[in-house]
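Novice: Presented below are the structures under discussion, each in the form of structure tokens.
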Structure I
Amino acid sequence: MKKGCLLIAALVSFFCAQAAPATWTPNKRLTWSSGDSKYPAIAVSSSGILHLVWHDNSPGNPEIFYRKSIDGGVTWTSSQRLSWTPAYSSSPSIIVDSSHRIHVVWHDYPQGDSEICYRSSTDGGSTWTAMKRLTWSSGETDAPAIASDSFGYLYVVWADSTPGNWEIYCRKSTDGGGTWGAAKRITWTTGDSFDPAVAVDPSLYLHVAWWSDQPGNPTIYYKMSTNGAASWTAAQRLSWSSGGSYNPDIAVDSSGHLQVVWHDYTPGFPEIFQRKSMDAGATWTTRKRLSWTSSYSMDPAVAAGPSATLYVVWYDTTPGNNEIYYVRSTNGGVTWEAAQRLTSTASDSENPDVVIDPSGFVHVVWDDETPGNPEIYYKRGN
């Protein structure tokens, strides 16, 4: 075969091997409220049912609300209110365990100070347990995140200012949220430790990432537990930057590898970065920069799906207002496609979250101020 023919054949083979570009449904508005609907969090069950929570201040103060979709995001149930407290309920996190029980945590002010609260549903969101308070601290608590392992054990992490600075704490439930073990402090730093993210791998190892300003500027750190949060490895530093590193998120991919993303100010303005561990957090790849935009890229969320697929979403100020962007990897984060703009709206789109269902469809939620006040929106990609 002539060299030209060989080159053409190689190019055809290369492009045929590439994954097809993602295609997306139109934006779907999920809330119509008189107040602000913000900070959505989404989870998916092993049967593909989508579960969504957010906070809405229409009642006069922010409260937690819930919806679900049983048909891949085509239709959604009506909104249910999950919190009924006299003050600020916000920062919800949601997970569906291996028995299809739904678990939601958020930070609230049940008695005047900020605490972590919890509710669960065993019937697909039709009814919910009474609100359970998970913390009784003399300081403030914030930024809860929840994960579940294959046994249905639950792990909640959060930041607590009780020691005089913000530190990361953890609680565990082995009975589906009925009872909880004592709160365990997992960081001891001279600065603040905040915004923890948590995941569990197939070996039941527990992984937590957060940012701390102990070195002088905010930096991403990581810890791991091999015994269900009874003890923890020493903290590992994942970012070394001249700017601040914030807002980490963590996921476990289809090969059991860890994927951590965050935004970092080192380029002079925030951009999205990623690192990967293929040995349960013992070692990490060099960091990869995922966004190369002309303005701020912030608050990433990462999701892992079947066949080594990863999606990272964030909001970006490049268009002049805040819009949602994403990148995709089809090989477990070895390489990444170019960043794509997901929304084009008249006002700010922020606070995205993302999941990938068992069929490989990707689901993104965010809040958007286009209607005049923030409302929750949704898109599905293939």
Structure II
Amino acid sequence: MVMNVHGKPMKTIWVHPERPGTVQLIDQRALPHKLFIEDVSSFESMLIAIRDMHVRGAPLIGVAAAFGMALAADSLSDSDWQNSLARDADSMRAARPTAVNLAWAVDQQMQVVSSHTSLQACREALWQKAQWIVDSDEKQCFAIGEHGLILLEEISARKKGEPINILTHCNAGWLACVNFGTATAPMYLAHEAQIPIHVWVDETRPRNQGAKLTAWELGQHGIHHTLIPDNAGGHLMQHGMVDIVIVGADRVAANGDAANKIGTYLKALAAFDNKVPFYVAMPSSTIDWNIQNGVYEIPIETRSEDEVRRMDGLLPNGLQGEVLICPESTQALNYGFDVTPARLITGLITERGVCDASEEGLRRLYPEHVKC
């Protein structure tokens, strides 16, 4: 199964079939009104694509970073190439500080660098490793979908086949990964299994990734969904209109705290108050085993205030444009993420199964990280 765009299968990022040194990706800034494929052929261009959110979503950021390191090696001469790649790695890690997948992917590539003494051999190995990360992400997301599908099947059985109402925040779909997505993977598999589902899609201000991206990709795949204001989720839960909440994550601490797009914490509070199960779906590369308390230790990215002060979209003249939505003199604060404490999370859906949001739960699935 591959995600659909205008009825044709497509992934989010791939190597150009005719130019192996060029990476092609969906520039998500143009969605949902235009599908634009960007060619990226240099480290600098990939760094910009990550920093300026041509690509976004923790798993996809990691994949893009891996390709970025391969592109960096392609531009180097034999002189001081290892130190140059180390500097590029530092620049790449700083591009988006909250998503741990980025640093994980860069570290994977730097292990490749450290194991080679020949630049040419290193170049080939970096491209191979980047493709391995692509393939691994796709397999992990499908496995997340399989484990999450079990939860949806249980709800469907209780509802005797009536549509399952799922609420999600931001975009943790295939646009945030290579294929399938994290939070959306169980939805896609349920749809394929002909289990009736309906998805409540938060608009996700200030960048509106729910309205622009999640609604677009669910619609492309034929999944019934409804766009709602960010603050409507609690009301829906109070009135029994949400059966389950599934969100993604940009970083999960060793104790189960989960950082995700700003506003996720408020949804978790509403879900907890209304006894609605709240799940976080993510691959193991999103777990930061070095952080013990996510609320206090996960770095939270602060973005441009203009993302809050302005909104972009399709204007009446048919062109995409931007409008100011507040007084010109008004200042804004734009935290990109918040952290949901583990106590509010019903469970974590990973490629190895579903576990409690706790250190014990995570280490049960990942015993290789148990401290000696």
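Novice: Give the label, chosen from I, II, of the structure having the highest value of mean count of other Cβ atoms within 10 Å over residues 62-69.
Specialist: Top value of mean count of other Cβ atoms within 10 Å over residues 62-69 goes to structure II.
Novice: Comparing mean count of other Cβ atoms within 10 Å over residues 126-133 across I, II, which structure shows the greatest value? It would help to have the intermediate numbers written out before the result.
Specialist: Values: I: 12.9; II: 19.8.
If we compare mean count of other Cβ atoms within 10 Å over residues 126-133 over I, II, the biggest value is for II.
Novice: If you rank structures I, II by distance in nm of label points 7 Å out along Cα→Cβ at positions 158 and 302, which sits at the top with the largest value?
Specialist: Working: I: 2.6; II: 4.2.
Once distance in nm of label points 7 Å out along Cα→Cβ at positions 158 and 302 is tallied for I, II, the winner is II.
Novice: On relative contact order in percent (Cα under 8 Å, 6 or more apart), which of the structures labelled I, II is highest?
Specialist: Biggest value here belongs to II.
Novice: Quick check on the output: -11500 is helix-only ellipticity at 222 nm (-39500 (n - 2.57) for each DSSP H run of 4 or more, over all residues; to 500), derived from one of I, II. Which one produced it?
Specialist: II
Novice: Taking distance in nm of label points 7 Å out along Cα→Cβ at positions 198 and 270 for each of I, II, which is largest?
Specialist: Once distance in nm of label points 7 Å out along Cα→Cβ at positions 198 and 270 is tallied for I, II, the winner is I.
Novice: Here is a follow-up. Quick check for you: by FRET efficiency 1/(1 + (r/R0)^6) of positions 70 and 326 (r between Cβ atoms, R0 = 25 Å, to 0.05), which of I, II is greatest?
Specialist: For this comparison of FRET efficiency 1/(1 + (r/R0)^6) of positions 70 and 326 (r between Cβ atoms, R0 = 25 Å, to 0.05), the top structure is I.
Read the figures in this text as sums done on the coordinates, not as results from a lab. Since this is a predicted model, take the numbers as computed values, not measurements. Cβ atoms are built from the backbone, for glycine too; each structure is taken alone.
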